Structure I
Amino acid sequence: MSKKPYYITTAIAYSSGKPHIGNTYEIVLTDAIARFKRNQGYDVRFQTGTDEHGQKIEEKAKAAGKSPKQFVDGVAAQIKEIWDLMNVSYDKFIRTTDEDHEKQVQKIFKKLYEQGDIYKGSYEGMYCTPCESFWTPSQLVDGKCPDCGREVKPAKEEAYFFRMSKYADRLMRYYEEHPEFIAPVSRKNEMVNNFLKPGLQDLCVSRTSFQWGIPVDFDPKHVVYVWLDALTNYITGLGYDADGDSGELFQKYWPADVHVIGKDIIRFHTIYWPIFLMALGLPLPKHVFGHPWLLMDGGKMSKSKGNVIYADELVNVFGVDAVRYFVLGDMPYEGDGNITWELINDRVNSDLANTYGNLVSRTAAMTLKYFGGEIRSAGAAEPVDGEIRAMAEGLYKRVAAAMDEFKISDALGEIFAFLRRCNKYIDETAPWVLARDEAKKDRLATVLYNLSESIVIASSLLQPFMPETAEKVFAQFGTKMRAYDKLDAFGLLENGTTVSPTETHLFARQNYKDVEAKYEAMHAHTGEGKQAAPAEKAQKSKDVPAKSAHEPEYPAEISIDDFAKVRMQIAEVIACGKVEKSDKLLKSTVRIGEETRTVVSGIAKFYKPEEMVGKKVVMITNLKPAKLRGIVSEGMILCAEDESGNLCLLAPEKDMPSGSGIF
């Protein structure tokens, strides 16, 4: 039985310079989806590549004293090197300077011209070179480019145009008939309200003011404008032929199952690209997923701002899989995410070293110590096993549902919730206590089997996100990745499977001072140490509570007078709900005596809103208000955190009235 094809692409990276971690996030995100689909049994085709034409590149090449081709050859190699560093499993890396691509773009342009969709005219307007976009004065924001905020310059030239308005009604109908086409739905609403309803303007598809582009073969003073050139890579990379002689790959994989792109280019992929395809008589992609941005200190990364972080630098400090985990786990589905060096370190220490790494090392160590490494189920089950077994058997279904909706962070959240439950299971069963009683040896064996089986199931699901780490776990536990069609069963790990000893942990905990030192060492001879140095204490993520309490670095001693400055009181939660577009934050309304306040807390993974209502909690009430996700938080609810990253609210031992002081 042949596998069902699945075609997934990234936007092709613009070859103007080294991609930062925000650019790199997209390729890792797409790789995780591609790997997950392969594990589900799909015949996956994963394409990425580079966009190499345009005025901006022509200017950068000139400034570098190189020809445009020499310049893009160097940048494309750098991009590919970073993609490979991040262990990306692409099948095709296309470059828009590839001869077969350029040939097909010329044929597509001519075909559209001959059928009347493209016509010659002239353009006069404001031009943004970095975005390669023309704008009318009414479209500008404060006189600047509405997309990037940079300066625009007046430009006038002869150009070819595509009749966008001809297809606008047809595109609107397609949106209505295929509500799943654009994700998230807010991106679709933006396209409809901002572009389709006001009326589509015809699109400039050629330029004469620069030469670095694909020549229009029947009018060679023109070069094909960037978007008609770049967008068609999705079909030329499959062997599409505008003359009707398309190759086997195109017949097999088109239409694409999903284009994974940044939200800043959603317009080009959900308006221009579908209309080009309609004009060519081709089916449209099934999904376009416009992912959010990964921000640095709440702002978009920019070399000019000095807030750029690069993937290779992060890998040198944390390792490939740790970086992959962070960007995938901390990026919301719709709202922007945030990255700082300190935040990555906290997440690696709490989630990877403590929750996952400790579970693996403790289970392996106890199996080696008590049974010589042999894993076996002795059938000595107890009621406490039922919860972990049920959670394991439903895990794949929950993860797959999140992946189908491109909610990658949610999928990882499900896996790590299960891993935290496994750590709790260790505390509940106390294997070290069982080991003291020879009569309970079968129970001990069963507990360790359940833990080993759970680790194999979780690691099989983590393989698309952290492939190298998962393989290390399988090797240590003497098994292979569990087939995804068997993940709904618990107890498939064969008795007699042997755990191997290892001298290293999956992930090493790092003191943040060591991270700073490694960063400074990397930049000691480059003069770049101040660009985005982790020592510059960065703002925490909008979706993450205060720094992890694991092995905290406490401040210097304080006096009783210093402590007296902190006002703590008992607060009663009278209402609670989730913060929109956040998986981690809860918004609570609390009563402190006669006063009512709003507090935002990063505890949504541990408490449901309905569980919060009626609780008495300990709260710092004289903390300076802070805005989180647009909500002013007027204090801090205190929690305790264990070594596995589990949170617990601090509460009074006895019922105390709200407003009571804490001394």
Structure II
Amino acid sequence: MKKTFFIAFLLIFFVVSYSQNSGNDKQVLESKNDSLKVYQMQEVIVIKKKATISEQQSKPLTSIDDYLQKSVKVDMIKRGAYAWEPIINSMSTERTLVTIDGMRIFGACTDKMDPITSYVEVSNLSEVSICSGQEGSCFGSTIGGSIDLKRSKNAFSNQKWNFNLNSGFETNNQQKIIGAAINYADSLLYVDADFMHRNAENYNAGNDKEVLFSQFKKINFSTTSGFKLGKNKLIEGSIIYDKATDVGYPALPMDVSIAEAIIASIKFEYLPLNKKVYDWEAKVYFNTITHKMDDTKRPFVPIHMDMPGWSNTFGYYSKIKANYEKHHLLFNLNSFYNKSKAEMTMYPENPNENPMYMLTWPDVRTLYNGLFLEDNFILNCHSSLKFSASIGLHSNMVESEFGLNSLQIFYPEMKPQRNRFLKSISLNFNQNHNGLEFGIGTAYGERAPSVTEGYGFYLFNSFENYDNIGNPNLRNEKSLEVNAYIGLQKEKYYIKLSSSYFHISDYIVAKPDMSLVPMTIGANGVKIYTAINYATIFNINLTSEFKLSKAIKWNSQLVYSRGKDFENNNLPFISPFSYYTTIAYLKNKFSAEIMLQGNAKHINFGNLYGEDKTPDYAVVNANFGYKFSINKIKIIAKTGVENILDTYYSTYTDWNNIPRQGRNFFVNLGFSL
């Protein structure tokens, strides 16, 4: 074991990376007060720069989930055709952080049917920033990293209106997409409003096999408005309303009748002129989420259940950017207060018997106050040293007396409140000279158990086929991380090798307790969350881009991960060797692209956690685009076919081996005026 650890450490030290960014997406932020450049080593997936759909994208009106899968750091756990769960560095949502414009939001579903990414649409997003490990701790504690979904908005400019209409159709699941946007901007005011509607039937896997209960309907409305208070001050308000209905989850025993979210915020921004403090941004926000699981459309249900959940979050952050000599500083004071509650009512077949009721999330109140500091120190024109640190006070309170009494059956000495102190620190060195870039870093971070891990009560996990019970006595999970990267960028090509290694102490998992009887009919038993000594996760990836000519580009990425616990058991949802490569042609008004993606056999599967072996697969996609104008109307047309060979396959992230979509033809049209 020591030898393996030593070899892995050396490999990471000399080869690899703490964060990944493609050649086109590498962001360079330039100070307003000097000519020094700060290299922000994070991955940025650009979705669109304007309200219109982008001819640069393979399938502009696809879901945000498809965009996220382009990242080498992100994969998606799929339980159906809708609302996939993002995992960062092979870690699921308990160990990661997902925000929308810096706002903390928590799902209301105990089965993770409503990840935060499901409450936005590609029509109102401009880009997605992905940070690895402790680079992502700006808005709270994390182990694996963070995703910040940045919404698109206008800017103050000469008075103008923009009108956009987007539509799409997909043959496999008969998905119909319609969207519209209105944008206005002048020297004092900007307003952006957009609407998107999706309606899909069951999809077919390869060989025309229908996947039942995979339908969904969704509407999303978003608006942002900014007003200039002075030469260097603005106030901005925004709201998102998202509602999904009749959502099927073929990999789960229940579907969703409604998932509804309201997300609102007010932001004030001040840009001091000729000051060392050059940007101050403060935001207050509120979001409320309602989620109701439903089994009434399933043909064989042992016992009917209602499982509603609610999540309300209030929060704020105050972020300051400053320069002092060679120091580029960022301070962020942030806080949130969340209320999470979920219920389950079981209705017996005999109407004379009383229904059984329980609180699966016992009205848990979470209060977090945190301070984040980052100092990017410019050593010289080629290299920099970035230091970051955060501290956070985290408190959980079980508000429901009934829920507290239920948990005290297992934990008689349990108190209603538990306070925690969370810390993180990271140090990274970056160098870029004549196109050769190199970086190495190390970090330490902690996280508190999630509501499910700490306070969940008889939550059924269909992947492992166990009922799960939380443990309020869990210690903080702790991660020691090392990371590095090396890359070369020239005029006609860019290539980068990067990796990260996480040693996670007090790793939280659920383990069987043979003395307990399951509540769910057919379950194998009951698991209680506990902390094992440690687990390790290793990720490595290679990305490249070659400009074969002015019109042709070849992009590719290779990814491999390995995860084990202290007893050498494989962890679940760890990527086998995977690959993705595209050749794209773009000239004048025409574009074309062909893609190949696939996985090797998943042989290092976590059978202890309900996972099994999945075979290798390869899928070929192609698309074509053309843009033109009719009078003053600009039109972008995209058409293509996915899974051209109609391959029947399932990957390591498909819950209960649910098969992926088979051959699918699509058309996306965008009109702008």
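Points to keep in mind about this one:
- Structure responsible for 0.5, with distance in nm of label points 7 Å out along Cα→Cβ at positions 66 and 122 calculated and labels I, II on offer: II
- Here distance in nm of label points 7 Å out along Cα→Cβ at positions 322 and 578 is compared for structures I, II. The highest value is that of II.
- Computed -11000 for helix-only ellipticity at 222 nm (-39500 (n - 2.57) for each DSSP H run of 4 or more, over all residues; to 500) - originating structure among I, II: I
- Structures I, II, by Rg/Rh (Cα atoms, Kirkwood Rh): label with the highest value: I
- Of the structures I, II, the one that 17.5 was derived from, the read-out being mean count of other Cβ atoms within 10 Å over residues 74-81: I
We did not get these values from a lab; they are worked out from the coordinates using the rules stated. For clarity, every value in this text was computed on a predicted model and none was experimentally measured. Cβ atoms are built from the backbone, for glycine too; each structure is taken alone.
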